[in-house]
Structure 1
Amino acid sequence: MSRDISRPPLPEPLPEPVVDNHCHLDIEDGESWLDPGEALALSSQVGVPRIVQIGCDLPGAAWAVETATAYDAIVAGVALHPNEAPKIAADGRLDEGLAEVERLARSSPRVRAVGETGLDYYRTGPEGVAAQQQSFAAHIRLAIKLDKTLVVHDRDAHDDIIAMLDEHGVPARTVLHCFSGDADFARQCLDRGAYLSFAGTVTFKNAQNIRRALAVAPLDRILVETDAPFLTPMPYRGRPNASYLIPTTVRAMAQERQVDLAVLCAAIDANTDAAFGGSWG
């Protein structure tokens, strides 16, 4: 059976605006790829007027800076994804790549974040751990040096994420992107001042651990994201994701926490401004 690549319909608009704090507008998914202008036009119709565009490799990071410069409603994050770091380390270019990330991070006030960086032990085997940890440490130090938000990718690496933050320092603003841990890991991150960002995964049937993490997070530490074009929320899982589907995830979060939807939206919007260094757009 072929995958359904048709775009889901627009959901009912949110009562208050929120920000998609993690999106990959540069990654095409199927034949219905949305350019930044189209993506913003659709998301603005449903109460998502702003987006954080995240770069995962050097071309993507450069694209993020260019796009954030061109659109007032977009800001950028730049980094080497943890699955990218071992690839360029194998070519002897990790130091060069990290230097370019720093150059891009310094290049514009539209760059609000160093990320996504972190550790991913799911897609990269033991042979890539050293390069991932070297890269993550460098990104942590860069976020602290430049006073940028650190956006952390964590997959099957909870203990080492905490250990490395403790070793190298926790930036003033740290976001656990697409939070994938349980309530205990959530508390460890919260104890270090981090924000927890929830994606469409919070709606998945098998994600009870993530919903428990959402339940223990204080209202002033919760963010929402798409990670588009990935992680499309239910009932559209598997189809292309986009920022305009944020309301589907936020409604599920409000139901899980038994909090008024407008209250949750207002908190998420304020938290995103705090997490990414002030308003924009």
Structure 2
Amino acid sequence: MKALYHSFETQAQIDAQYNPSLLLAPGDTPGLHFAAQAETARSTLASHLNVPYGPTRAETLDIFPAAQANAPVLVFIHGGYWRALSSKDFSGVALGLQRRGITTVVVDYALCPFVTIDEITRQVRAASAWVLRHIAQYGGDPARVSVGGHSAGGHLTAMCLQTEWARDYGLPQDPFAAAITFSGLFDLAPLRYSYLQPMIQLDDGVIQRNSPAFAVRPCATPLWITWGGNETSEFARQSQAYCDAWHAAGNTALLQAQQGADHFTVIHGLEHPDSAVCEWLAHTLQTAL
């Protein structure tokens, strides 16, 4: 039998690697955790919700400002395989960051198949540019803006890092003071043969334009590439491949799994100020002063 991708011969084999819900124990509902944490964040933290960064209804972001002025910033890009969920599902990531003095911006974007991954990438880049230009109005320090995302959001974070910011936006070429990818997708090719294909509609062009493992540019941004130690081997391979490409371009990165974490709990650290994730962000953004 001819392989679909690398050694995978069937869709079932690819789905087993890329559908993290298949690994959940009976009764495990990570969405309920995220919903509860999101509601807590919106009800207890100062916020500016549904701030437009672009012309369409989907192009909004939620800002959770830190208490002090001129605070460092994390732009967080949610996951959902480009075809599900919204910024409102992930307000909870601000809970730990706000207590570390970090302003959190959670980006919303349109979803497949209503738009393409190309358009989602454009929207997220537009959101990042908006933050870099306007976050000072919300108490953030534009010189200490970081970017991070989970799953599809990890992919979109990598797409932001390879953006030609000076040429295309008139911003500093490396405008981010730090970046972190959680369980990111950096080589989209295997997903063309997965259960996701009817929704995300990958073709050769989309894959080539949106696989950041194959288009890394020299970049000075400090980067942590992480994933859950309990995830499948393909999520580990994706992060390793991206790290290899990042290093090959002359860049530096920390490559480290979070032991005991799965695809859903890997971002729980953002909810806790004393977590390794919050500590790394706070330290990296502080040294950017």
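Computed from the coordinates by the stated procedures, all read-outs in this text should not be read as laboratory data. A quick note: this is a predicted structure, and the numbers were derived from the prediction, not measured. Cβ atoms are built from the backbone, for glycine too; each structure is taken alone.
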Parent structure of the calculated result -12500, given that helix-only ellipticity at 222 nm (-39500 (n - 2.57) for each DSSP H run of 4 or more, over all residues; to 500) is the read-out and 1, 2 the choices: 1
Structure (1, 2) behind the derived value 1.00 of FRET efficiency 1/(1 + (r/R0)^6) of positions 8 and 184 (r between Cβ atoms, R0 = 41 Å, to 0.05): 2
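Suppose you compute distance in nm of label points 7 Å out along Cα→Cβ at positions 136 and 248 for every structure in 1, 2: which one lands on 4.0? Mind dumping the intermediate values first?
Working: 1: 3.1; 2: 4.0.
Label of the source structure: 2.
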